[in-house]
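Each structure below is given as structure tokens.
Every read-out reported here was derived from the displayed coordinates using simple, explicitly stated rules and does not represent laboratory data. If you're wondering where the values come from, they're calculated on a predicted model, not measured in any experiment. Cβ atoms are built from the backbone, for glycine too; each structure is taken alone.
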Structure 1
Amino acid sequence: MVNPPPDEMISSFPSILSIDTCSVWNVLCSKTLHIAARIKGRHFVLAEYVRYECLVKPSSRNGLQELRTRLQNELGSKGCFSVQSLTVDDLVALSYTPKAVRRLHHGELAAVALAQKLRNGFLTDDQNARKNAASALDSSRVRTTSHLIGWLVYEGQLSDGDIPTVINDHKEFEQEKAHLEPYIQSCYEHAMGLRLRERIAQQGFS
């Protein structure tokens, strides 16, 4: 059983987010999702180390070459992905964060440091990273790919018919035991519920 997200995780979404490696792939593995996020003006910033993990570091991930090609095309065309460097001072600033944050994997840690530096959102699909990042950042700035999908449904950019496509895209590329489907479904249903409640409220005042 997946708990429904808080309303504010679906009804709003940061315009710029630092992003960890797993979430880069989760956005790019579905062209439907990627295009919808781009149309709505969402931008994802990779720390240099995340770029290294995505494009250089050896990995056995499903469909990796195709995903790397998509990311390279995005970076080369100045699409909705870009890369930002971190300074030594940015990393030193992490020493003031809770110990649990400092124990995150390098890519997640770099993404949190970048979010601190840019004062923007942080996108991760790792539950541990999400929980611990909320102690270093304002929790309202932390989101998941499923939240992104829910927000795009709430905004009307993704339709009912798009959700099975997005889910199937993720199944094609996802790693074993990394199933987003129940989280996507939960956020989709919550977004539809929010839209319905708002419509009823508007009719009540008309």
Structure 2
Amino acid sequence: MKFSASQKILLLLTSILFISFTTINEDPKDRLNVKGPLSFGNTSFKLSWAAKPKETYFVQEYLPDGESLNSFSQMLTINLFVSDIEVKNAVDQKINELTKRKKTDSVCHYEVNESPDGKEFIVDFLVSETKDNKMTTVEFNVYRYKQIDIEGTKKAIVVYSYSKRAYGNEISTFLESLGKERGTYLNHMISSEVPTIKISDK
């Protein structure tokens, strides 16, 4: 089966859920002109990992000092998809993915918020991983979707996201506190400026 360029981008959009990277860049290449540090709430995040999985897909991850990609507690991520796909279509793809996940992930839950002008969406959701019938990781995410112009001529979708994780024995406390803290995380994302992106892939 052959996929169109738009279908390929939609497939990539579903690949950014709960990804664990094993290759760590000691000196990540900043292809988006967003070297950082970035701020979320009172926490500062520095560029810790970057990649270009596809010609039209860029990803950069930012962590607080002292944290690692293998066992982080919180992370900021920029996913950039160079495509003229409508933001609503990208969000619908994520909702379809999460709806399917709910059948096998008892923790999975999501909510969608649209900006008054309809140009941006925020999807916040909770997912988990299980091993040997025991929950090992829980992750809360806030994804902010926005369509932008690149170099004045190309359309792109940026997904600016915040992730908060808990592991093992910390999970119960994390889930109990999330009810109170969720609104804070959403407000932080709403009040944040989406980083200005300029592709520099030389």
Entry that produces 20 once relative contact order in percent (Cα under 8 Å, 6 or more apart) is calculated, selected from 1, 2 = 2
When distance in nm of label points 7 Å out along Cα→Cβ at positions 34 and 106 is computed for each of 1, 2, the largest belongs to | 2
When you work out distance in nm of label points 7 Å out along Cα→Cβ at positions 42 and 194 for each of the structures 1, 2, which one comes out largest?
-> 2
Here helix-only ellipticity at 222 nm (-39500 (n - 2.57) for each DSSP H run of 4 or more, over all residues; to 500) was calculated and came to -7500; which of the structures 1, 2 was it taken from?
-> 2
Thinking of 1, 2, which structure, once distance in nm of label points 7 Å out along Cα→Cβ at positions 74 and 130 is computed, gives back 2.9?
-> 2
